[in-house]
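In structure tokens below, several structures.
Read-outs: derived from the displayed coordinates by stated rules, not from any lab. This is a predicted model, so every value here is computed, not measured. Cβ atoms are built from the backbone, for glycine too; each structure is taken alone.
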Structure I
Amino acid sequence: MFALHAAGTSAQTLFSKDSDNYVEVKAGQQFNASVETVISVSPQPGQAINLRANLTDEDGFLNGDDSLGDETLTIPFETGWRKDATVTLTGSGARVRVNFTLTPI
């Protein structure tokens, strides 16, 4: 499973694939999902945007699938919402970086 989610005062799934419709990324390669969405936010102190990456490898029927990680990155209003943010997943011996770019409109 490959799922990316964003949430402020509203939530959006940015990209999602399951074991029947997966994306193959070989070691050392990059995959560019390049998805844009608009989420509603409340731009004031105490508010935050949550970015979640949940990845599972596809080993096939005999080996079973392993979680590469399920991490949520919380970005408070106070640190600014115009930025690049990275979630690093290290489950099952992997090292996967998921990059998010936040751009206020």
Structure II
Amino acid sequence: MSWEGAIFLSMMPSTVQIAGRSSHSNYGEPTFGSNTSYRARVVNKPRFVRIDDSHTLAIKTEVWLASTGGTITVDDRITLPDGTTPPIAMVEQFGDAQGHHHVKLLLGAG
């Protein structure tokens, strides 16, 4: 994170936990690795997002992460500050002139 570091982080007052999917149980249930903490801005913003001409996703929450490394995918598990674990519907990564800057997650209602 290169530019306004302290100002940017001041807009991220929450902490979320993300655990990467590691495998599946004998019953087909996903298993996850250990949690990693991220500074975040959690915004409840219900809406629909069109992903192509015939598909839309119901989104309930946006999460902006202060993350410059690692890979977060829709298969991972996020735990919000209130303890809920909604599905990650979409991951967007943003960069600046110096590389990876932050991540935006769109979370489903489930």
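Quick one: log10 I(q)/I(0) by the Debye sum over Cα atoms at q = 0.33, 0.34 Å⁻¹, for residues 9-48 alone came out at -1.17, -1.18 when computed from one of I, II, so which one is it? Write down the numbers at each step before the final one.
Values: I: -1.17, -1.18; II: -1.01, -1.04.
Answer by label: I.
Identify the structure, out of I, II, from whose coordinates distance in nm of label points 7 Å out along Cα→Cβ at positions 65 and 81 was calculated to give 1.8. Please report the intermediate quantities before stating the final value.
On the way: I: 3.2; II: 1.8.
Here the read-out was taken from II.
I, II: which one has P(r) over Cα pairs in 10 Å bins from 0, in percent, as calculated, at 13, 43, 33, 10, 1?
The structure behind it is II.
Please state which of the structures I, II yields 26 when relative contact order in percent (Cα under 8 Å, 6 or more apart) is computed from it.
That value comes from structure II.
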